[in-house]
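The numbers here are math on the coordinates, done by the rules we state, and not lab data. Source: prediction; values computed, not measured. Cβ atoms are built from the backbone, for glycine too; each structure is taken alone.
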Structure I
Amino acid sequence: MLQNGVLMTMFPSNRASTIATAVRHTLPNGLVALVQRNPTAPTVSVYGEVRIGAVHEPAEKNGLAAFTGAALIRGTQRRSFQEIVAVTEAVGASVNAGGGLHSTGFAGRSLSEDVALILDILADMLRAPAFPDEEIERLRGQFLMMLRENEQDTSVRASRALRSLMFPPTHPYSRLSSGTVDTISALTRDDLVRFHALYHPAATTIAVVGDVEPAAILDRIERFFGDWRVPGTPLHVTLPDPQPLPDRPRVHVPLEGKSQTDIIWAVHGLDRRSPDYYAASVANMILGRIGIGGRLGERVREEQGLAYYCGSSLDADLGAGPWAAMAGVNPAHVERAIDAIIREIKQFAAEGPTDQELADAHDFMTGSLAISLETNDSIAGTLIGIERYQLGLDYVERYPSIIRSIDRDQVIDVARRYLATDDYAVVTAGPAMGEA
């Protein structure tokens with residue numbers, strides 16, 4: 001139902017049980033399998049990740065994790081790319097893979113009777129990619145086309161500049177995981193082969209959700225992944241602690257022919273495992289997410305008319321990314337918009353949320369998670385996240401009480417400690433300053 005314009009959805013017991021009753025099994029090689037039977041549809045979703053990503057690549061090979069992950073489907077030692085496409089399309093199934101910041105993800109979807117085929121192909125892609133030269137060059141062309149388009153995207157250019165401003169060059173967060181035109185152009189097949197050698201079963205999780213019998217799925221996972229052996233232990237990277245941002249650094253990225261400037265104001269945030277995470281999530285929801293962009297959207301965009309869009313984001317993963325406010329504005333309004341954003345953030349930290357804002361955030365956050373468990377894909381993705389962050393299979397059952405326990409004082413405290421600071425960076429990307 002709707003209350004004060006916010007969708008109210010409680011957690012039906014069957015929704016929480018779609019996670020809590022999942023079967024978790026660890027293979028002798030360290031791979032973790034999670035299986036949940038969901039007989040409501042005759043389909044199966046397979047999601048997985050290997051916790052090897054851009055944080056493990058050298059800075060000079062920026063984009064290697066993303067490129068290697070995307071190349072997994074481009075042919076294996078048993079199947080060509082064309083054969084993978086043909087055999088999956090013949091049964092209405094699909095498989096894909098891609099590299100991210102902290103992990104390489106892979107996924108497949110099929111009817112229940114074809115899940116063994118999907119697991120076989122995914123194991124083949126993950127364990128024995130061929131990285132054929134011709135397919136690698138085709139993929140490189142696609143990457144370069146995307147990156148050249150991104151060079152003219154004010155939002156992407158602002159994000160790239162912010163990363164390099166907030167983090168030292170040796171920090172993996174100082175760059176976007178997609179790479180650059182120069183770094184992707186320079187990657188070789190040998191680079192992909194060496195990076196793929198970092199993949200390890202003990203850093204791998206597979207979640208299977210659908211109209212399946214867990215015992216039978218675990219047998220098939222054992223069959224296709226059980227003899228995967230990699231010497232040693234998975235590569236571990238310790239991320240450096242964020243360093244202060246002295247003198248409020250600011251950078252403008254000039255782009256010719258643009259009619260909009262993108263603004264990012266950011267401070268160092270927190271990681272997903274921080275005790276402050278849930279209070280920060282509620283604060284961020286109120287500040288710049290719920291509705292048309294939270295309080296920032298309402299005040300800066302709607303009331304003052306200074307932005308085309310305005311909101312906030314909390315980048316909390318295995319490391320502490322930026323806690324940021326973003327806006328797209330008319331170049332003539334850049335300084336006024338930045339001032340307005342900073343003013344609203346400081347006021348939020350000083351006064352905290354209203355009772356209604358806090359109630360709306362509680363309702364929206366608990367309701368949206370419940371709704372997100374409507375599909376096999378979303379259940380499988382949730383299982384992967386639970387395993388990555390070691391949340392426990394009862395996490396979905398506990399989540400509403402966790403969120404509703406966050407009170408006004410906790411929101412004020414986390415906002416004051418993270419947001420009410422002069423230790424921030426500002427980046428803009430758009431027409432040269434003064435060209436409004």
Structure II
Amino acid sequence: MNQRSLFWVPVVVRLLLVAAVTGGGWYIWNASIGLALGLLVLLVLVLVQLHYMYLLSVWLDDPDQVRLADGWGSWTDIFAKLYRLRRDDQKSRNELAEWLSRFRQAMSLLPDGVVIMDDVLFLEWCNPVAEQHLRLDLEKDKGMRVTNLIRSPDFIDYIILGRYEEPLILSLGERKLIVHLIPFENRRQILVTHDVTEADRLEQTRRDFIANASHELRTPLTVINGFLEIALGQELDAVSREQHYKLMAEQGKRMQHLVEDMLSLTRLESIDYPVRPEQVDIRVLLEQVKNEGDALSGGRHTLSLESDGTALTGSSEELRSAFSNLVSNAVRYTPDGGSISIIWRNSAAGPQYVVRDTGIGIKPEHIARLTERFYRVDKGRSRETQGTGLGLAIVKHVLMRHEATLSIESEPGKGSAFIVQFPAAAGAA
């Protein structure tokens with residue numbers, strides 16, 4: 001039976017029922033009673049339909065809370081179909097909510113920021129990364145225009161001009177972002193942000209490193225080439241020739257030390273060069289460091305060593321390089337007649353290595369940058385002392401590989417203290 005038959009058959013049955021009651025009353029009693037009975041039955045049928053229409057209206061107002069009636073006659077089929085539609089709709093809504101939850105969870109785990117806006121740039125949703133990048137607060141800012149939340153002329157121009165083929169490089173505070181607007185659907189837009197602050201810093205560091213290394217190597221090469229041109233172009237007396245050879249040898253050693261430090265730094269930064277831990281005899285190591293400091297000082301300073309004899313677990317070669325760099329720095333920046341103390345002791349946090357001097361000291365604004373490659377507080381004095389500018393950078397990376405930290409205490413004109421703090425686990429039995 002088709003849908004039309006299912007609808008009209010009960011209607012015809014009800015009309016026949018009304019006709020039968022009317023005809024029976026007419027036949028048994030009279031026409032008036034027959035018509036009255038027919039109208040009464042018809043009224044009852046209409047009231048039943050109105051009742052079910054009322055129940056349907058109540059259910060439509062709140063389908064989640066009101067239970068759908070079973071119905072009678074045609075209403076049974078109608079209510080059954082409505083129930084199935086409602087059940088399918090609820091199932092679809094649950095699946096959609098689940099997919100939306102998964103989508104938001106996936107977007108929240110992305111390293112990039114994602115902002116979903118409508119066609120007039122009102123914020124609908126954003127992930128936590130976008131909140132950090134663009135300084136948004138989803139709970140407070142939802143429903144607000146994004147151009148009112150991100151107060152950047154470059155960003156507003158990018159949005160207004162609508163040239164979305166190329167991304168926008170946006171600076172917000174200390175962050176540098178690549179922003180890309182992607183229209184999708186008819187009434188939605190996605191704003192994607194990628195943080196390139198660290199990559200930009202690393203690239204700048206790389207450029208600075210190459211520029212500084214080139215500059216440091218150019219000076220001794222210029223000296224050597226200049227003297228060679230003089231030697232090839234004219235005859236020199238023995239004294240001048242000896243002076244030239246001496247200066248060329250000094251510049252050659254300077255280049256050699258610079259290249260060695262650059263190679264050491266590259267090796268320390270490599271993930272393919274892990275620490276090879278061993279039990280380090282700290283007394284022997286510190287004696288070697290002190291002897292190197294004495295040789296560099298040439299008797300111009302007083303070096304002292306204090307040690308409680310505690311051993312250390314780590315790479316002996318790397319630790320010696322870091323310890324020696326701190327002592328050689330102290331020697332270079334301490335005037336003649338000054339004193340340098342090398343101290344090894346146990347602290348509450350673990351083993352501690354301290355190099356304290358009575359040197360020229362460091363101004364506070366320079367301390368945070370001392371471990372940067374080629375960073376020099378006084379460039380003229382650094383060249384006089386024959387430093388490569390990489391010593392403290394090497395120290396920093398050695399300590400990072402040993403989970404140690406470096407703190408610097410200094411006062412201009414009164415000296416400095418370089419304090420290396422090792423974790424308690426680094427102390428060997």
Structure responsible for -19000, with helix-only ellipticity at 222 nm (-39500 (n - 2.57) for each DSSP H run of 4 or more, over all residues; to 500) calculated and labels I, II on offer: II
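Figure out for me which of the structures I, II the number 23 belongs to, where relative contact order in percent (Cα under 8 Å, 6 or more apart) was derived from the coordinates.
Numbers: I: 23; II: 9.
Label of the source structure: I.
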At a computed 0.55 (FRET efficiency 1/(1 + (r/R0)^6) of positions 88 and 392 (r between Cβ atoms, R0 = 35 Å, to 0.05)), which of I, II: I
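From I, II, which structure was percent of Cα pairs over 29 Å apart = 53 calculated on?
Working: I: 53; II: 70.
Corresponding structure: I.
Taking mean count of other Cβ atoms within 10 Å over residues 232-239 as the criterion, which structure among I, II has the greatest value? Mind showing how you got there, number by number?
Numbers: I: 11.6; II: 8.5.
Between I, II, the highest calculated value is found for I.
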